[in-house]
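What follows is a set of structures for review.
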Structure P
Amino acid sequence: MNNYEGTIDYLYGLQRHGIKLGLRNITEILSRLGSPQEAFNSTHIAGTNGKGSTAFALAELLGASGKRAGLFTSPHLVSFTERLRVGGEEIAEDDVVRLASVIRESTSDLNPTFFEVVTAMGFQYFGEQGVRWAVVETGMGGRLDATNSLKPSVTVITSIALDHKEFLGEGIEDIAREKAGIIKEGVPAVTAPQEPAALKVLRSTAKRMGAPLYIAGEDFTYNITAHGPDGITFNYESEGFSLEDLSLSLSGEYQALNAALAVKAFTLMIDSSAANERAIRDGLSLTRPPGRLERISDDPPVFIDGAHNPAASRALVGALKEHIKDGERPVIIIGAMSDKDLTGILEPLLPLAEGIVLTAPGYGRAAAPEELLECARALGYDGTVAPTVAEALKVAMQGTRPVLVTGSFFTIGEAKEALSRGRGPLSRVARLGEWQAAG
């Protein structure tokens with residue numbers, strides 16, 4: 001394991017241990033490393049949808065204020081190095097090799113999972129790099145997620161919806177309880193508006209933990225003043241601190257909520273005086289998380305979005321309309337994981353499509369294209385089956401209509417790789433798993 005490809009093979013191989021929710025292993029791993037997570041302050045972010053965008057925005061705000069910030073996100077689209085960033089720069093491949101080797105040597109007897117090792121790598125890297133603040137996104141859930149070994153200064157819970165039910169529970173209350181597990185005693189918590197049942201859980205947990213809870217729409221507000229394909233402009237107000245005409249270079253009205261969550265967390269982390277107004281404005285203008293209605297080709301226009309559950313799919317529909325001409329209908333490529341609500345993902349999207357191409361990314365959990373086709377036909381639509389994402393792109397890009405690729409971060413990662421490097425399906429090295437992706 002003395003080169004990058006060998007290291008990625010080792011990490012990929014850890015998937016044989018599956019997903020093991022719990023903190024005992026990661027606590028022991030971090031102890032053996034000297035508890036690197038205690039070397040920096042952190043903000044911990046959980047949620048079903050929007051946590052990645054919120055994490056990217058918050059890291060940019062910290063960077064714009066002059067803080068050396070670390071960012072831990074999952075999954076990656078093309079390269080493993082996307083998961084760990086310091087000051088906006090991805091971790092070097094040599095550092096991935098070194099850190100994985102150190103952790104492998106000290107933890108082989110623990111049979112760690114992929115996500116446990118990656119979490120330990122991230123915390124060790126941030127400690128070494130002298131990071132002052134780290135923004136850490138959970139993998140799945142929160143309460144038993146490996147990242148919950150942190151002792152954060154602020155926690156954030158983005159929009160909660162039904163997802164990963166086989167691990168987190170069947171009802172919205174069950175899932176909210178898992179997300180609420182990141183709330184710590186006395187530590188301020190910020191949350192998006194939630195369904196009443198989910199919000200009840202968050203309120204109860206925060207009260208029990210003595211944690212101040214700040215709810216978007218109640219304790220702080222955002223008001224969208226303009227939106228379009230080039231971005232969003234909104235006003236923000238909280239406890240007498242207000243900013244007008246904040247610009248965000250992301251489309252989709254839901255991104256204003258994610259940005260507002262980041263601003264509120266930022267002002268709890270850093271003195272919220274007007275001295276930080278420039279940092280907030282500059283940080284939001286620089287926020288461009290990959291795979292969120294990202295345009296990756298112009299001829300024809302190709303957009304990718306990692307919507308992988310019904311709530312995200314519904315939000316995507318509204319945002320997509322800002323990027324296509326009135327009356328124009330895109331060709332939609334969909335590839336999803338078999339453990340997802342396939343009908344729920346498809347139902348909002350199919351009425352928009354001029355053509356539908358159903359495919360599967362090169363990953364064991366992917367739903368067969370034929371299964372997706374059955375779901376589409378049950379909804380009254382037909383489509384074309386393509387065995388790989390690269391083949392799906394060839395079919396979809398034959399005309400001049402815009403193309404949307406969605407359904408899974410795996411799917412959009414393969415699309416981005418295929419178009420940016422001009423080759424076929426991703427290699428095993430580039431396809432490192434979607435374990436613990438998008439809790």
Structure Q
Amino acid sequence: MLDGSFSTVGVIAIVLMFISLVILLGPIFARGFGAFVFKGTVEYRKLMLDKFGRGDRERIIAEVAGAAKTREPVYELMEQFRVELKEKDYDYRSRYGQPFKELEELVEDLFGPAPGSSMPVLVRGQYGQTRWDRANVKLGNILFIEEYDYSDSSKMGELVLVPRADLFAGTSLEPLFRLLESDIEKMMRPRTTVYWRFLFDGSYDSHFFGGIWPELLGTFYLAIGAMLFAVPLGVITAIYLAEYAGDSRFVSLLRTCISSLAGVPSIVFGLFGLAFFINAIHVSPSKSVLAGSFTLALLVLPTVIRASEEAIKAVPRSYKEGAMSLGAGKWRTVVTVILPAALPGILTSIIISLGRAAGETAPIIFTAAVSVGKPLALWETMSQPTPALPWNIYNLATEHEAVDEIRHVQYGMVVTLIVLVLLLNITAIVLRARISKKLRG
């Protein structure tokens with residue numbers, strides 16, 4: 001009965017964990033999927049042609065011209081009202097001047113610069129809305145004004161959407177709102193788009209456009225660099241502790257220190273990396289991938305040491321005794337017998353540590369990460385900082401000036417990072433299974 005009870009509890013725990021993961025990751029994957037598959041407008045296709053040279057040039061130019069023609073009535077109504085505004089008296093201009101200026105800005109935000117106007121410097125101002133979902137948001141801002149109703153004193157204020165057309169009722173601009181609402185699809189021409197190059201394109205204008213290749217490459221640099229330093233040190237230390245150190249008081253203290261390091265908050269490692277690697281020994285002039293890799297290596301080193309030590313200790317003692325009885329020395333026995341037998345456990349610790357290094361944010365804030373940057377060549381990692389997925393996810397969600405405009409980029413980064421870590425863990429499982437099977441013969 002006890003065995004059955006424990007099995008039932010274990011199955012229930014696994015099911016609950018699976019349900020929790022689905023509830024947690026489901027919405028993230030659903031929104032992150034929008035970075036790769038979405039409805040792109042004619043402005044998106046124009047951007048891709050101008051900045052990346054992609055698409056059928058003649059077809060896109062013709063489509064842009066067709067969309068511009070459907071927008072002409074909007075600009076004609078606005079120009080007509082602009083003339084009307086100049087001809088009217090002061091009271092009329094005072095009443096409609098500022099609301100009309102706000103409307104012009106909203107229309108420019110939706111469609112891009114009006115014909116004949118100067119081209120903005122920032123890329124985000126040179127194009128209208130490139131995504132259909134954002135175009136609908138901007139259209140809603142044009143059609144409605146958000147106001148708060150404070151008539152009920154018991155409430156903080158209720159949001160009310162007031163039609164903007166009511167503000168311009170009786171003027172020549174009133175038909176504009178009906179025109180936009182009925183013909184917006186003709187003006188924007190949305191089309192389902194698969195943007196798989198989101199992973200391999202650089203970003204334009206602080207992630208308003210383009211992809212996440214610099215962040216993805218920077219994450220690989222930092223994670224692989226950390227393991228290049230942590231794995232040799234960790235495995236050699238594990239061999240020493242398991243095979244050479246014995247059970248002295250000093251070794252017990254050393255193991256306690258290693259275990260304590262595993263529990264140190266990651267932000268402490270980041271501050272130590274800044275103080276030691278950059279300010280004290282000057283591995284680089286300032287932030288760099290090299291300094292970040294050293295810091296991440298220290299972060300994952302305790303995990304590599306303890307997991308590798310346990311894997312070495314799990315090797316049957318008969319393996320060691322058999323090798324030494326045949327005349328092999330201790331070091332030769334360790335290298336040729338014990339390490340190959342412990343390899344599945346060591347590889348698992350390495351790849352799990354690699355996944356942790358790829359997902360850490362705090363250690364690289366002070367040592368390696370920047371918000372915006374180009375993909376680095378390998379030799380530039382010694383002296384240059386890099387964008388990285390963990391840091392940029394945090395940065396875009398908390399510090400970007402237009403956070404709502406680029407939600408799809410944030411979720412796309414999150415999905416990419418989760419998939420990357422999952423792939424690393426799956427790789428660990430597969431490698432462990434194959435090596436264990438091979439060792440069993």
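Derivation of every value follows stated rules applied to the coordinates shown; laboratory data play no part. Because the structure is a prediction, the values reported are computed rather than measured. Cβ atoms are built from the backbone, for glycine too; each structure is taken alone.
Looking at structures P, Q, which one was mean count of other Cβ atoms within 10 Å over residues 190-197 calculated from, given that it came out as 14.0? It was calculated from structure Q. Which structure, out of P, Q, was helix-only ellipticity at 222 nm (-39500 (n - 2.57) for each DSSP H run of 4 or more, over all residues; to 500) calculated from, if the result is -21000? The correct label is Q.
In this comparison of P, Q, the computed figure 1.36 for Cα Rg over 2.2 N^0.38 Å is attributed to Q.
Comparing FRET efficiency 1/(1 + (r/R0)^6) of positions 22 and 246 (r between Cβ atoms, R0 = 41 Å, to 0.05) across P, Q, which structure shows the greatest value? The maximum falls on structure P. Ranked by mean count of other Cβ atoms within 10 Å over residues 94-101, structures P, Q are led by P, which has the greatest value.
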